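Listed next: structures, encoded as structure tokens.
A short reminder: the numbers here are calculations on the coordinates, not readings from a lab. From a predicted model like this one, the values you see are computed outputs, not experimental measurements. Cβ atoms are built from the backbone, for glycine too; each structure is taken alone.
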Structure I
């Protein structure tokens, strides 16, 4: 009896988590998958099995361009968050010597994220608008003759808003990876005559790659499904798959929205798997 209980005990311990995972993750995804095969005739949906929703996705030029635009947002946001986030994380990990200052400065980086995403997006409007502060400063300095239209309600504004929203998700894992690096490795490389650039290229960057990979996974998964920033900062001039799904749900096109959600999920999973195949992040977890 004791041996039987010791064998079953791990399963009983894992059962609550498995049940919660099945109810709140697996079951909703399966339900979305089922609805994606239903028929929709323009005003009502009928339980059935049809591939028309998926065929419509891959044969529609508008939908394919929306996916390409989403990939563009993912690439640009990933690039800018990495270019900004890595130097910030490096500064906190290597240039700030005392732990208390590292913690304090890291908390300073998180202060903007203590407020609602919507509020942070709205705060850009008086800065980037046609009569906003940026245009007024540029016109006052004589650098431009008329307001810059691309600053707001454009792809530029969407990328800027997303970088502002999600950069902490790149800084945090990279900072964690840099803090885990054994400083004696850097000292040994310097004693062997390696320059600062060589130390960074041969020691620091490879050892921080898992942090970059984790940050990349965060950015990819967050940006792929983003629609609030696209709506507020794009002003109807920018498109993404998340915004497309929201519009379809608003017009009661649930089967088509479900099909787009499944395609988006598969594409996101493929991107995440690709990142995991390039970099091994298990030692960071």
Structure II
């Protein structure tokens, strides 16, 4: 077999790693034509890694196989298989976790402006409604462009996903004139139709509303962490009302012992800030973050 090989062990291991990264990328991280390209390159890299033969090397006269190297032993083959499985399982788990988190981050950023627009149209406050509507249009355009062509792993079997995104896009776009000069109360009612669409998307794809609320809280909590690390008690106290509100949204969904621990740690950080104990803020904020991460990894 050696005469049909032109790749050394290191060469083959690198190809194996690259092939799996490309295939994982195609499956979990990208869509459309790009995913097809990654699949093709990844499969070629995998085949050449397994066989030890590269056609391109043959054409250009390259050979990374040491002359004294014996035929690949069964032990090397076993190592290849084990390494392949470790990367496949670990990479799949990590990709599934992080693509889900990234989607929730993108959703929460866009949804924040939706909620603000919904609130201010309901309050009949046109200036605030227009300001948040314009930001919503911008954020949703980015969100729609990304997810109308790319479906994260959890959405791959959701045949209604793209249709629902288009429906939301059409609804938001159609309400511009009403937000700017129409009846805001009626506009508020029309905006309400967006909420159940996204709730249905999240529920049928295995997301819980707790997961969404946890991401919202995380983004606000990071402001507390930043202020604490900077030992800035005044800044910490100024952002507390926002963090408190986001945590109350989580508590409205579930308020068991783990969520109560987050609340306890948050209030302890705030108490230290009020007492002027700036040197203790960072350590206590780290406890808050640890309590949150424990919940998010299990239930986010």
Structure III
């Protein structure tokens, strides 16, 4: 059971905080019913993402045995029966849809689409170059849309655009990390890596890095944003975004570790401190200033 719990990857549930973005920027943090509904949407995505992790690990158990870190995953190591993993994945997927349907039909549709896309990803689309990282990015966008549907607010186009670019940065940097870590054996672990190269990934990382900063800056300076929050103070949070992205690039290129970039990021003190300062500044500007 401990192995099964580890296979759910609860540490990765931090990715589901994107569900709270519409709540924050809709100035609804003080509205208790909206907070509760968003919390339920967050739980639904946690169950759905764990179901996806289980199914994907079951599918990839043979390839994971060739990876220096992933070989210790429960299904690759054989510490958890595949049949138990399948049952758990089905139960979690059903639970996520049940919770989402209790919120409203739109949230249920978003969660169902998230599960369906990830099912397609696991059974084949993860082997299609570029499309593999785009599907990962869409998963983050669906989290944001799910949060918006939960409290029935329209999600800003700029927020969706920023989410797309940031999530693409995460996905591309993970591919680059795997390619460098596994060297010539990368394609044996993940076939799609045979179609990537470090220079090609670096080019795409450069594009989405610049796009991430630009989209956030344009959102902060947009007339609609200034009108909504009563001033242009949100522009002053751009340096926090710059530091966060630059720190992430530093971890990717200068601090090479066996851990994937996202895990390294969540253990990095300067990045976490900057994230807390950015969140505090945004909350102050949106709710106090």
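Taking mean count of other Cβ atoms within 10 Å over residues 37-44 as the criterion, which structure among I, II, III has the greatest value? Looking at the calculated values, the largest one is III. Thinking of I, II, III, which structure, once percent of Cα pairs over 31 Å apart is computed, gives back 47? Value 47 for percent of Cα pairs over 31 Å apart corresponds to I out of I, II, III.
Comparing distance in nm of label points 7 Å out along Cα→Cβ at positions 61 and 253 across structures I, II, III, the highest value is found for II. Can you say which of I, II, III returns 14 when relative contact order in percent (Cα under 8 Å, 6 or more apart) is computed? It was calculated from structure II.
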